[in-house]
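Student: So, here's a batch of structures to check.
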Structure 1
Amino acid sequence: MRILHVESGLNSGGQEYRTLAEVRWLRAAGHKAWIVCNQDSEVFQQGLDANVPVIPLTMRATFSPVAAWKLYHLARKLPCDLIHTHSPIDAWIAAPLRFLGLPVVRTRHITNPVRPTFFRTFCYRYGCDHLIPSAEIIREMFEDRNRIPRKQMTVIGEGADLTEFHPNVNGSPFRQLWGAQAGDILFGCVGMLRPEKGQSTFIQAAAHAHKQIPNARFVLIGDNSKPGSPMRAKYRDLVQENFGYDAWQPESHIRLSKETPILMHGHAADVAAATAALDVAVVPSSAEAQSRTAPEALCLGKPVIACRVGGLPEVVDHEKTGLLVPRKDPEALAEAMIRLAKDSALRRQFALAAAEEGEKRFSLDARMKETLEVYEKVLFKRTSSERCCSKNSN
């Protein structure tokens, strides 16, 4: 197959990471795949770094006849079999191409409800051949609020590359870097520093938990690369307020101890090894589709504490692979941390179940095979329709 992915986002997050991972997988499996994106976007540079073919196209507004025309000619020139869009702007730009004979698949990565206006519903229902919600809760919202037929949607959640994320990944170098000792119980939150990712809840919960569990340690892994973002400074201030010191390790060179039980690592190039260093992964998001960090942690064999929001309950099996707690509730999150810190047998039980569930349900291979089935279904339907039209015209 020849698949043209289109991503108009300028910054990098889980959605862009997933798009790059899908293109890499397709190419490794023998398919042709490209990413069309803004040249000044982080995806463009990340694609170059990963040897993924990226094609620059300026996409700044939903109504952009010039961008749509250029995308159409690019798709015909390559040529591609199908266009796969990921963000609102690129979805609107690609929508007219469907009526010019190019099949379009759209993924909805976030749980924000789509207002049931005529034009928005039209774009989702008629601007693509098939819609891929990344969580069951998103599909339900589309069906209930926007009247998108169930048969036009296929839920495909996050997947982890099992060659990178598996229980044998060595996290020791990160534990040594952070100063974690053998008896320390290490809780970690992996993700971009953004309000909806819940790092503030994690920091406050850590302050509560450490009072009862002296050997509990806490790590924030991630940064916010958006120019001018105040998030790093905000969380540094919050740690200072709750713990009394600057925990930003790249500058303070802080190491974990009873007196300094929390640190902010910043960006980690090797997310698998950083997550493998944890005893428990925490996903304290206040809004989330499925989060790529939760499936990755499960595949690494890590118990997960997550908030009961969005599609996270579809990933974390409460009392089997981890624990679910209310959103924006530091006390409830602290109680879950304390419970797992005190019960090593329960941690081991959750870890074994997590590894099994991760391999069975959240492999990238399985997710991409589901995606290929969607592509094949769309192309078969298109071909059948064209044959029918041709027969009728004759």
Structure 2
Amino acid sequence: MRFDPVTSEKSLLALLAAIVMLAPFAIDAYLPVLGIIARDLAASEALVQYTIGSFLLGLAFGPLLAGPLSDAIGRRPVLIFGLLGFAFFSLACALVINAETFVVFRFFQALMGSASLLAGRALMADVYSGDELSQKQSIIMVAAVIAPMIAPLLGGWVSSGLGWRYIFWGLVLGGLIAATVSMLRLPETLLVERRNPMAISQIIGGYLGIAQNPVAMMYLVAISFMSGAFFVYVAATPFLYIETYGMSVQAYAWLFTVGAFLAGLANFANFFVVKQIGYRSTLFWQGMLVIVCGIALFCGASGLFGRWAIFGAGLLMMPLLHVIGNNSLTGVMDQFDARKGTASAFAMSSRFASGMIAVAIVGQYNGSVEMQYGLILFVFAVLAGVTAQVAVCWDKSR
């Protein structure tokens, strides 16, 4: 099955949007019931929380093999196999009897899910490039920001009515439906003559080739700092806003929802701005704005502008980080005619690895929670903005 841009585009984007939503649902849907899961499995909450870390670890390591594999055998089989594997390990999570195996199954659930995510991104890069790729990714990312808004609500509703295990039964169903539709509708976009042998030397050579491209690496560094800033926000704000500032859990949930809504609007805006001035110029100005937000947030944490600067700058920064990551990924993909799967793998692994590092830094910092958040997020945000601008300047000068 080959890609027909006239008849296949809408169904392709809809399918990829659905696949992108699976990972946020797998992360966020069960968060409200972690305590219930811990009691049901007779385990500590700390042990059950390791299922979040193991899932992120799977998202970081999975692409490293899936990327070169998709460059060797095509996008379609990797994506379908990943969805089937995601469904299988979701089933294993639904039937788990102790927390230790739950942690292990969550790792493999993410490992398989990351293969489908990566193949989907590489597939888009086969079909689109440049500004058009950035615009299509903006459409897909709207789904990625909608999922975290509704996943905790659906997860809590399913758990209260049927039990927490049915959250994972729902993921089984979602994975199987996506795999079935992919088998019936998904085209293969990687021509046979553009494929690379699946050999250790070829895999290493592919990653070395990316590492030797300074423009691609600078875009990747921007993606890494962007991801670090995002995970600092996710890890630190519950403690800062609720424990330090006394915000209610309900108010924090609404604030998080507003941030996700703004991220969706930012992706819509990115679609139209890129159409007018191109993704490189758009990314340059987005980098400038995120630097300003980082400075304002740090000033708020230092007591100069007050906590409203922290709230406002944080709300504006999150949407900017989404579109910076989107446009930076387009910049990476545009550097390569072949090995787009490997390039996408490098980007995904860098993103989640830097996120884990950022969360670890937050946990080890010994200062006050307010200064911890302000200083670390300031550093990551400024570095994300600066490296994005440097990448654009280098790219335009080539």
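Please treat every number below as a calculation from the coordinates, not as lab data. Remember, predicted model here, so these are calculated numbers, not experimental data. Cβ atoms are built from the backbone, for glycine too; each structure is taken alone.
Student: Using the calculated result -14000 for helix-only ellipticity at 222 nm (-39500 (n - 2.57) for each DSSP H run of 4 or more, over all residues; to 500), pick out the matching structure from 1, 2.
Tutor: 1
Student: Who wins on distance in nm of label points 7 Å out along Cα→Cβ at positions 77 and 237 among 1, 2, i.e. which is largest?
Tutor: If we compare distance in nm of label points 7 Å out along Cα→Cβ at positions 77 and 237 over 1, 2, the biggest value is for 1.
Student: Same structure again: Which structure, out of 1, 2, was distance in nm of label points 7 Å out along Cα→Cβ at positions 301 and 341 derived from, given a value of 2.5?
Tutor: 1
Student: If distance in nm of label points 7 Å out along Cα→Cβ at positions 213 and 381 comes out at 3.1 when worked out from the coordinates, which of 1, 2 was used?
Tutor: 2
Student: Between structures 1, 2, where is distance in nm of label points 7 Å out along Cα→Cβ at positions 53 and 125 highest?
Tutor: Sorting by distance in nm of label points 7 Å out along Cα→Cβ at positions 53 and 125 in descending order puts 1 first.
Student: One of 1, 2 was used to compute relative contact order in percent (Cα under 8 Å, 6 or more apart), and the result was 14. Which label is that?
Tutor: 1
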